[in-house]
Structure P
Amino acid sequence: MNMPPPTERREVVETLHGVEIRDPYRWLEDQDAPATRAWIDTQNAYTDTLLTPLPGRDALKALARTVLEVEAIGLPNERGGRYFYSKRRADQELFVLYVREGIDGEDRVLIDPHPMSPDHTISVSYLDISRDGRLVVYAVRDGGVDEVSIHLRDVDTGTDLDDMLPAARYGQVNLTPDKTGFYYERFGDVTPRVMFHALGTDPSADIQLFGDGYELHHIPVSLLSDDGHWLLVHVIEGSSGPTEIHLKDLTTAAPFTTLIKDGVSESWAEFAGDQLVITTNLDAPNKRVMVADPANPSVDQWREIIPERDNVVIQDARGLGGRLAVSYLQDVQPRVAIYELSGAHVRDISFEMLGSVGGGAGRWMSDEAFFTFQSYHRPNTIYRYDLASGERTVWAQVEVPIDAGRYRVTQTWFASKDGTRVPMFVTHRADVVLDGTNPTLLTGYGGFNLSRTPAFSSLAAVWLESGGVFAEANMRGGGEFGEEWHRDGMLERKQHVFDDFIAAAEHLIAEGYTSPEHLAIRGGSNGGLLVGAVSNQRPDLFGAVVCTYPLLDMVRYHQFLVAGFWVPEYGSSEDPEQLAYLLAYSPYHNVDETARYPATLYLTGDGDTRVAPLHARKMAALMQAAHGDTTPIVLRYHTDAGHSGGQPVSQQIDEMVDTVSFLLWQVG
């Protein structure tokens, strides 16, 4: 094995709350410094020397192409009899924005991003569509950054309006019914605010309607009623903290009315005709559904229509076709049920196999809605659903040349370190032999109240077709079992997440699926923190690690980009008590130089404007210095990819080949 290139140590020692902390690779935090750029080039070259010669890469590339070079289509939205959606043909690199005249009409390209950049790293997406279907607002994203520019296009003429908002971190966009302007959110690099832009005016003259008194870590999310009468504004404390709701009557000069602002609960409001429908965990950790009159919306006037249930976690409720489509989880299996606004149950939307139901695109005044269904090995299928009759038909289906019948998805349960029962989905060939020799890829997330359900994964498909077993654990910190499950894996209880993941690995081994030398783990973002921490705590348990766009320096993470949003979830080293538990698991500060570590591949890129790529740079340097002479420690660093996607298919294929060839090299 080739030795990794040496990285200069520049000793930095600082004392926080009486604790001495060493940071020898802090110089790599300066992304644009010539020394850092040279280091990145050297690292990519070293990675090439190890990965390029690996056997089977040509076959893997052919397999990845069969999975990724397929036609893909997004959920449609109907406005004015027109259907708006994104689609990527099998021979295209990027999604193109389409409009269809009527349900059975011809597709017409509305916005094609391919001519926008020679390397196909500029992508587009819909932000909003006017009620009459004649004007769209769309985003243009350069690489994988979170920042986008906002543009408007006349659907009839296919030309852009002069109005354009420059690249920044925006949230929702809500066009007014008369198309004279739109409401939008700004946050991240500025304190959160809701703005109004009048079409035909300079953006510098845009009016702020909401935002005074908030701080950078607050996130605004707004929603406009169909008739333009009411404007809802949610304010989230960080990425998964308490949520407050405010409402403004846009027909008067009266200020916003506060629905709820208790600093504890999470609530989410939607419009359903002339009513507000609120999904809340107020006095209900598994959530319940309430209704309120916009003219009298304070929390003490809310009326419960769907109560909390012990074995069900309600996710959201949407007003569609004069009814409510309620999404919920039951033992981590997504379900959708249709209710009357009175709370009366109408019917369930169910499928025979384990998988995820999603979507719910539609309008209050139309019986037509669209839902999706997918599983790890079954790509997304979009169904057109009649809310009045319950009839559903396939509107679009992604065709991947994989025999789904060869595979089984099962749910298994195991006990974590403290005895907590934790579920995990395992996907494998129907004829799998439990002899402990199967190459197995375990993944998970465990954070921010996010629930991980069976969803199609091109990586899972390629891994399964390569003979592997794919597993995803539902650790604490997620939202699979309500807010208590979330809180049991955040702040000072974050170690529970790592304990759950380690127990998942031990369960796969005990059940005969695999063994440590055949077990690989992968995680991205908060999941990158997960695999970085557990590979420190149990390096003997894994044969390989893939750590993508990760958080790894938990002492300094909050100082970079938008990481202040995550302090409610993790804590901050500025607090002495929080520093203690952050330092106890921070991957960058807990590398054991005496242990034998699994081979590790780090993936990140310049375009990640959410999780600073400095984490992977510093960690790769530290790990190479500690273990690079005995095991492969490599970094694949993209100079244009980021957290929000936007990668052309060709780059996705290359990354897939790097990832799977590395894993099979180590655990196959």
Structure Q
Amino acid sequence: MFKKILIANRGEIACRVIKTARAMGIKTVAVYSDADAGALHVRMADESVHIGPSASSESYLVIDKIIDACRQTGAEAIHPGYGFLSENADFVGRLDAEGIVFIGPKQHAITSMGDKITSKLLAKEAGVNTIPGYTEVINGPDHAVKIARKIGYPVMLKASAGGGGKGMRVVWDDDGCRDGFERATNEAKSSFGDDRVFAEKFIEEPRHIEIQVLTDQHGNTVYLGERECSIQRRHQKVIEEAPSPFVDKKTRKEMGEQAVTLAEAVDYCSAGTVEFIVDANKNFYFLEMNTRLQVEHPVTEMITGLDLVEMMIRVADDQELPVRQKDITLNGWSLEARVYAEDPLRNFLPSIGRLVHYQAPAETDTVRVDTGIEEGSEVSMFYDPMIAKLVTFGADRNEAIANMNDALDAYYIRGVSHNISFLNALIAHPRFIKGQLTTNFIAEEYPDGFHASDVSHDDPNLPIALAGAVHRTYMDRAARLSGQLPSHERMVGEHFDVLIDNKQHYSVNVTRIEGGYEVSLGPKLFRIITDWHIGQPLIHAEVNGQSVCFQFDRIGIHYRLSQRGTQIDTLVVIPRAAELSQFMLEKEPPDLSKFLLSPMPGLLVRLAVSEGDEIKAGEELAVVEAMKMENSLRAIEDVTIAKLLANEGETLIVDQPILAFE
């Protein structure tokens, strides 16, 4: 067995590999860029090596620097994680030449299956179901249009070396095809250094379901069931689960056997994933093979009891798989939610900055948190904005969903925007609960984006009652302060008004009882038992016998309460103050309609206009690149450009003015 391995990655997956290596008694080496000098994975590893500037193209993607780090530390093998160099055949070739073991498949398998054009040809030859399409390289926009017309719109344009939703566009007509080709090739070149793009028929109402395979160097191959990955946004997976609520035993066996056939056809050896697109009639078609560990691998681990990272390390050490197909059983149900630093209320724009407060839910047999950050960590503009993968387990799907809801409620992040409210809304959505999923789920259910009004609390009176109890806690503490003027001590009453947006007024009566409060709100009575103390970000309580968890923030004199994807800001005052509040003036926000503001932190890669230009609605104004994705900013009405306020190549912050209109 290896004595020391190097992890050629960062963040969550680097920490994940380190944990398994540590359990196996293997020492680890971390590599890091300037931006990651103080990162969690660097401190978890036994050794660490600095490999360059923050940009991944100058650090994590530089093969020579990774190999030099191995030489410096004496690491015998490299685990690539996912992304970066994990599917780079040249990297594996270099390691072979240096005598360093790659913990993953052999070079020929990556060459064959890592390239999506070649993989489709090989899959077809192996008898695996494939989607109609054009698997040769597309030479330009006009060629793309010609091919798309032959296949028939809608068509998916995909980067050959792509993954993670980058370099991918669905096009519905000729104009969209030309524009989509340009975007896909630009993103592919930026993300992977390879701008080749191919096309295939876009299947409507599809499910994205993948099969996990494990193979060793002794001719043994098994499949570990499927993962349902249909909940996606812009082709980026958001929620995954295993098994799928759609796949029956017969379909699982057929998909698994085809995945094994494909793996054996290319002499695959390691953990790999064969992705299929599945229609409403359970017809399935090969999509691609990921020749690496998948982001969503934990859900498979939860229902099989196997550690996939350990299996990869043992296979790389030329050991036989400890299991055969007859040994594989799927027990229970598991969900994974990807927690991202992004703002769902601003069209999911990425958010960067420091995690000022961070408290993950407690890990148990049914809750797992895979993360590479902690309180005080920085979310950088240079890398993927994932904060963590939150994984839950249950005896069945309903239990796994309930555990996920509770875990999301207990996940407290401040300092950057995050998508937890959106994840909770998805998990609680009736259509999700019924298992009626397609890759169009988010686009269909949230066609105009996600808004706070899209979710409502099961009992809207509960957070109002809780706000009353919280306020009573603050008032009781204030009454106990020493040094109060004699005969003028603070007297705490029981009657309060809870104001929401200074428009909705609710009268509550808050009475202290043993262990908590009784709050009456109209005809309803809430018995709130809690040991919450001021300063704690989570309010764990038992309300009328039911356990609840709310996230709590005090913002000035307001109380913000969040739960199950909902959030309310309340002001709790005495009744007389509530009467007078209607006379308070509201500050009007500044008029920014004459400016184009950067909707996200990122790099201004292109200004498409000049001062004095007359622009029609829909025309492109600028392109901002963030997290390796190009975002086109277009005019929403006819405008004239008055002044350019930023330069191409400039790094922008959120809401920074790019240009001004007349």
Structure R
Amino acid sequence: MIRRIKNLLSLSFLVIASISYGQQDSDILLTINEEKISVAEFKRVYLKNLNLVQDDSQKDVEGYLDLFIDYKIKIQEAYNQKLDEKETYQREMKGYRRQLVKNHLTDIEVTDKLVKEAYDRINEEVKARHILVRINDESNAADTLKAFNKIIEARKKIIDGDSFTSVAKRYSDDPSAKQNGGELGWFKAFKMVYPFETTAYNTPVGEISKPFRTRFGYHIVQPTERRKSAGEVAASHIMIALKQKDTTVDPEKRINEIYALLRQGEPFKSLAIKYSEDKKSGKKGGTLNKFSKGQLSSTTFENKVFALNKEGDYTEPFKTDFGWHIAKLEKRYPIGSYDQMKYELESKVKRDARARIISERLTDRLFEKYNVTIPNDLVSFFNAIVTDAVNQEKWKFDATLDGLDKIALTLNDTIYSYMDVGEFLERSQVRSKKYASTSEFVENKIASFFETKTLQYHEEHLEEQDPDFAGIITEYKEGLLLFDLMESTIWNRAKTDSLGLLKYYNKNSKNYQWDKRIDATVINTSDKAVAEQARQMLNDGQTVDQVTAALNEGTQINIIVTRRTFSVNDPSLPKRLNIALGISDVLGEKDYEVYQIHDILPAGVKALDEVKGQVATDFQKEVEEIWVKQLRDNAKIDINTKVLKKLSKSLNVQ
């Protein structure tokens, strides 16, 4: 749904923020149903979205103003229908806000440091092995101590001379250790949990780390090698899909036929264009976007490409879950510069355990911003009344005690009392979490209360603190409203109004025409003599299968045969092809083709079932155009022409 909303926003040229901050031009450009819109607001939207406009006639100010008005009246209609009061809208808006808040609650200095660290680590891969003694956050003190002693014992065994492999098989709770002796293979930043990654990178090769803890338990790790990262590669491929509509095509046989042509000197690019069934890359000669190890969904494909030694080398045919491939190494790319990779790495840093470090620094900054300190008498007060029953989740807060109306925390106009803290402590008891003393529980939970409430206050007032955040929130808010409005008013009608769809199709059927077409078998070869021989055999009455069996002997692939339906206007058809039933001449100059035309299909109207998707799209567009016209007819729109003329001149668009 998020993706569809983003597409909708782009198509509708979404207003980024109707809230205005520091406007330099407060002239009112237009009024729509009493909603006044300033020059500053319109200019901000216009300049931001100008590149999204595909119709040149709408790129000038007056042309774009029509799009803007359409958008504004749709949003007003959404409010008129009270779509902002729907439970689903409010729930979704809260969810979007929570996501957005994460990106705006950060500490830049700490984030930059972690991003630089991550960049250094993606430049160098580590090969390591480890031992895990499993424990979790809910384990009691005795179990935790037992696990810690076990990992200490395992480490001592290795230091005293036992092999790491044998100790891992005896001590590790990692199920794979029984087979691999704790070997992890090669990894780099973001492939392991952050505490593990940091210890692996900070421990010298060959040494055994001291025990450390992650959410999985206690570990020791031994780096065994380091190497420079492989970076990225550019590659091309030819793919034959595993599932074929033509049951006569054997994917493995077909890829081997293409491989034989490649070995015989046929250009990789031309074979990819002609035969690859990866439609996106095939038309570009098989070219793929750059990728690094771990980026693609097929490890087999990655390993095959990275194993190629020289640019221009290609693999033998190999199979993945997607099909049979031949891959070619086009170019190797080293790791990008820090500036090139900073944005991507920052996004990753904010999604893993490093985010906790950023959060802690943010808490410190917010405490300073809002002048937050934890009063000593608050801690003393609760130390005196909390009992060790908290370890059994049985402590009850006495809400009748004197002094509970005292102020514990003030955040501008928001005040929390001792009563609030006491209720929080009672709710915070967790039976599975054992504390060494009641004072440890009190100090831990009071600190958590102050952190939680301070961050909560800052989040709730973030629009007041951060204009960029306020703008993005408005964008999502109006985007959700527009989505719901379009779905209920336009999309659902277009999907369910079968009679309206049929009526639209009947009225516009002339727009949905088949070209004249041919059903043909095509024989391709790089040898003109072979093409002449194939043509003669067909003229002599032999079948395509007989021709193929005769001309493709053993591993020598001389022809490739394809059958499909072509429009007579298909640009891939040779210009000299005579559209007539029977066998064509040999066509082409370097690559030769012979066509056997089995049938000529006349031009005509496509049946509704054959073109239903396109008809539904066009019908939906018409419904929307009629609806928007009705909204405009019922709206009171007042444009200040003098201001508009001045604005057009200032933007140098007439």
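Here, each number is a calculation from the coordinates, and none is a lab measurement. Because the structure is predicted, anything quoted here is derived from the model rather than measured. Cβ atoms are built from the backbone, for glycine too; each structure is taken alone.
Structure summary
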item: Read-out Cα extents along the principal axes in Å, computed value 108, 86, 47, structure in P, Q, R; result: R
item: Per FRET efficiency 1/(1 + (r/R0)^6) of positions 252 and 332 (r between Cβ atoms, R0 = 35 Å, to 0.05), the highest-valued of structures P, Q, R; result: Q
item: Structure (P, Q, R) behind the derived value -7500 of helix-only ellipticity at 222 nm (-39500 (n - 2.57) for each DSSP H run of 4 or more, over all residues; to 500); result: Q
